[in-house]
Each structure stands twice: as C-alpha cells, then as structure tokens.
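Before anything else, here is the set of structures, which you'll find just below.
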Structure I
Amino acid sequence: MKILITGGAGFIGSAVARLAISGGHTVVIVDALTYASCLKSLSSIQNKPNYFFEKANICNRKKLDDIFEQYKPDAVMHLAAESHVDRSIQDPEIFIKTNIKGTFNLLEATKNYWSKQGSPSTFRFHHISTDEVFGTLENDSEYKFTEETAYKPRSPYSASKASSDHLVNAWHETFGLPILITNCSNNYGPFQFPEKLIPVLILNALSETNLPIYGDGSNMREWLYVNDHAEALMLVLERGIVGRCYNIGSKNECTNIDLAKLVCKILNELKPRKSGKYEELITFVDDRLGHDKRYAIDSSRIETELGWRPKIDLNTGLKETVQWYIDNKNLLKHGVLRSKKR
C-alpha cells in the first residue's frame, strides 16, 4: 500500500511512518517542517527505497494536487495539525488555519484525486484526532469517552480539531469519501517536541530548572505510548470499517502531579542529581485557562472489532522515554521551556 502521511515529520506521524515502512508499505510524507517537526525522527527510514518526502503545507491546495498526481497514493493518513493547547490560547488563528482550512484543502484534494481514479472502494482517508474534542470529565467519575460521546471542545485547539472531525464526516456522508476517524488520549515517547508535559518535566529536571505543574496538579490524563498508538492507527487503516470512528486509549490514567513524581523517581534511578532529589524542583504555576479536568477513553470498540491492545504500561514507557531524552539531550536544539512560579 502507498500511504500519504501528512505531518509525517511530527512526533506521532514519524512513528507511523517508521512502522509503515517496516511493514513493507510505501510512505509519502507531506510536512511543512514547522517548529515541532523533527527530521531526525525519520533518519532510520529516509534512505529506504519506499520512502518519499515532500515539503508542503496542507494549506497550499495546488501543491497538494500536484503531490496526489505525482504519487497516486492508496490511502491518506492525516496527522498534520497544530496541537499544543497553550499555543492555541495565545494564538488561535494558526490553529484555525491549519486544523480547519488545511483539513478542508486536504479533503478537497483527496476527493478530486479519488474521483479521477474512479472512486475506488479500497481507498482510505484516515483522520487522526484527539479525545479533547469530547470536553472534560470529573476526576471522581467512572465515565469514559466513547465514540458516541457528544462533542464539547473547550479550547481553541480542541475546537479546531472537532471542526476538522466534522468536516471529514461530512465529506463521507455527502461525497462518499471512504473515511476513518480515530480519537486518541495523550501521547508520549521519544522525539516528542519539548513543549508537552512529559518532555518538559524531563528536560527541565536535567537542566536543574523548575518543573511546572498547573494549578494543584489534580488534572488527570490518560497516557498512551506513541508506538502503541502507531500500531493502532495502522490497524485501523488496514482493517477498520469505513465511516467508523475508533477511540484509542491506554487505561493508564494519572494526575499531573503523580506523573511528575513518577518522572522524578525514574530520573533519580537513571541519572541521580548531584545533591537532593528531582521532586524538589516541582513548582506549581497558575492554572491554564479553561483547563480540562480529566480525559479517559473507552477503547472497547477497537479492542473488540480489531483486536488491538496497548502493550506498554506507563512505568515501562516512561523509563524508555526518560532514557531516550537523557541519551539525546544534546540533539534537542529547541532548548528547555520554563514557566513562572505562582
């Protein structure tokens, strides 16, 4: 299968690309190489004969049309997106442009190409989204997000992703485009850009800088190791039912403060401080505007229909992730993010 992967130089996209190449697929990566892209994440596959790279922004419709005409893919995996909630609060416009208008452009380019190919039923457009489109849960609730949960986005980021989900569904219902949608929990692992919580904690700790925790640290997230997510995405692409949505979670729920303490514990084992413990660097900062309390995913559908299960528990995944950042700290050119004390 020839797969066009948008955002393929990003954190999740590169994990998918590496897995697809190892599975014998041909991969065409389309990436604008924004601040969060990392070509080093593709170094293990960039010399493979079934790997192709096109620098392009999904907001450039003509370029997308040219890429489809040149490569003639059998499937699209759409991962290109602005994804950081804090940045969406500070500058919502780029999220609207990329996540909504960019997805529209890609859908139109895909529909045009698909129609010219005779609208093959074997073609797939796989849209990768987030559980944040469902809003927030209470910490003491037993409820989890299902594929039937009503959308209730609460940040510019999640609103832009919810909009893109609805566009993809509309192109299926209106034009018959064979689509799949997945909504995942928080990802972590090697190569993640150091603006997300786990790499911030690791890199700040290694740099003897404060470890910023929003509010009182009680906000809860479900953490999914990126390689587990990549396997789920490929399985959905290959075996998912057209028009179906699949939630992808890990069952690894953890409050932010407990997560920070676990990262510190692992760092204490793998790279002890010269004096004291890393926990001493934890600093509570002003809470994020509109901060969602809890995310939790019910993955029953993908488990029952496709037989997927996450393989990596949180402790194992964090140890692998922490070790990767220790080993590759000097390769990270973007530096360490810092937050003000409360």
Structure II
Amino acid sequence: MSGPAPAKTPVLGWMDSLAEPTRLRLLRLLERQELGVTELTDVLQMPQSTVSRHLKLLANQGFIHGRSEGTANLYAMRPTELPPPARRLWALVREQTEGWATARQDQLRLDRCLHERRRESQAFFARSAESWDRLREELYGGAFTAVALRALLPRDWVVADLACGTGSVAGQLAEQVQHVIGVDQSQAMLRAARRRLGDCDNVELRRGDLEALPVDDGCCDAALLILALSYVADPGAALREAARILRPGGRAVIVDLLRHDRDDFRRQMGQQRLGFEPEELCALLQAAALNHGRCAPLPPEPRAKGPALLLASAERAPLADAGRSDDRKKTRSVPGGPGRKER
C-alpha cells in the first residue's frame, strides 16, 4: 500500500509563481517601483482582468504587498521581506532573466509611465510658482518651517534645502549657517528663488531631481526636505540620496503630510501620495541608512486648511575612525557638487 501524499511545501508554491512569464514581468516591475493596476496594464499591455488575476496569486504567495491610495490599489515587491528561501529563489530567477528582451521593453514603458507621473507635479509648480508662498501658508500654516529649522543648530554647517521651491526656507537658513545648497527640479521655482535670494552670497541654487541630486557625496551637515516627499514617485530613493550627500553624523529633517484620505486634495496639489504614517516614514529612513529616526505628527495650526503634518529626523551613521573626522573638518568649507551656482 502506498502511504499518504506528502504535504505541499511553500517552495512548490513559490516555484509555481515564478514559472509564469507574466508573473515574472510583474515582479521585476514591482521590485523597482510601487505601481497601480492601471499603470501595470499600460506597461504590460494586457487586460486589467489578467493583471489582477496574477497580482492576486502573487499576493497570496507573499511575493507582493498592496495598499490603498485614495481610490487606487498600489502594489510593491520588497525582496528583503521575503522568507530567506523565497528570497534566494527570486535572486536566482531575476539573475537568469536579466537579458530578457521582454523585460527591457517593460522597463522602457515603465520609464515613460514614471515620466508622466513627474509631469503632473511639474505642471502644478509651473502654474503655482508666483503664488506658492501664499498657497502654502494658507494650506499648511507657517510654524512648521520654524519647527524644522530648530532641528538645525551649528552656524558652521553646510545645509541642503531639497525641493527648495521659492527659497523662503533657504533665505532663513542663510542667516544661521555657513552655506546653503538649494535644489529644485522646477525652473519656475528657481527663478522665484533667485529673485528672493539675490543678496544671499552663501546660498547656491541648483536644478535637479530629489532622486538624483546634483550634490557630491558627504558634503553636507544637514539635509532638509519640507513638503517634498509627497511629490516624488519613490520617496525611498529620495531619502537614499539625502543620506548620500550627508557627512557621517549629518542630520536629515523632514516635514511632510500626515497620512490622510483627501484624494481630491492630492490631485489638486499634484502630489504622488496621501502623506505618510509615522511608522512608515521611520521605516523609509532606516532603509535609507539613516539611523535613530524619530517621527511624530505636528499639532495643526488653527488657520491651516490642508492636512496635518508630521516632523521626522534621522542621522547618517558617524565614522568610527577619529582620524577621518579630522579630514571632515579640513573640507568643511568646500561644499562639493557638480551643480552650477545659479543667480
């Protein structure tokens, strides 16, 4: 007599999930970027019903996770959260599909999709450059800027104001620190900042994206992101860039929207996200190698009409070698970067 059939082990389910080309395409895309079903149907050029069916199977096997963003469901794959055997299996499959022509085509369509995302935010700021200061204070109040600035102390610091907008924060920083590097992707915002900061000799303005900053590694003592992360498609990439430009022991300070459900507000403001939960932002900081992350909501200001805000801060790990700390002091006065000073 034959014995009972062996119990099905998780590895068989994982292998079944990875044996289907469409699911491989989905995993490669979702490992790179959190995406919604509509975007995935566009990239894969498949019906929504087909994409949804494969997403459900991958979610059941634990390969992907979904969350709600307004009326949309977004999906992502995080290999570090997989069980070690599944992570090793995926690493092997991904390596074997690196030269896959279909995957290259998917990446090109994904790049186009992400470009369209950025255009929404760019169009909003192009329209709002002249009225941004009034609009920002009307929606969020003004006290949050002072709260963020109190986290920046020494006068000999080099500070990066990332998504500097019209330069209002950079102007305040210029009075307190040695040098300010303001970065923004909007030409309209930078023009307004140049008009505001014409007399500030210690402020340098550069055009660039938060996900690819035009600033050298390790040249800043602090990086400030005020109302910036909600506008980028990949906040994790923006935080990794902020960590890259910090000196060991440097501080990142973030003010952004607390998670809310006002999707009409998000669309009106050209934002990519409905804000952040404190735990979510702390996890992003840790994943970006920013240590000792702290994050908490800010009390809403009485006249603010927009969603509530939160404040977060974290530090890049300090150098263990005291000798290298001496080198840091020698180069403090030279804020490196490929960006050209704009006036």
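Readers should treat all values here as calculations from the given coordinates under stated rules, not as data from a laboratory. Keep in mind that this is a model prediction, so the values were computed, not measured. Cβ atoms are built from the backbone, for glycine too; each structure is taken alone.
Here are some notes:
- Label whose coordinates, when relative contact order in percent (Cα under 8 Å, 6 or more apart) is calculated, return 15 (choices I, II): II
- For the set I, II, ranking by FRET efficiency 1/(1 + (r/R0)^6) of positions 249 and 297 (r between Cβ atoms, R0 = 30 Å, to 0.05) places I highest.
- Distance in nm of label points 7 Å out along Cα→Cβ at positions 57 and 89 derived as 2.6 - corresponding label from I, II: I
- For 40, 24, 19 (semi-axes √(5λ) of the Cα gyration tensor in Å, calculated) the corresponding structure among I, II: II
- Identity of the structure behind 38, 36, 25 (criterion: Cα extents along the principal axes in Å, for residues 193-312 alone, calculated), options I, II: II
- Origin of the value 0.5, where distance in nm of label points 7 Å out along Cα→Cβ at positions 121 and 185 was derived from one of I, II: II
- If helix-only ellipticity at 222 nm (-39500 (n - 2.57) for each DSSP H run of 4 or more, over all residues; to 500) is computed and equals -11500, the structure in I, II: I
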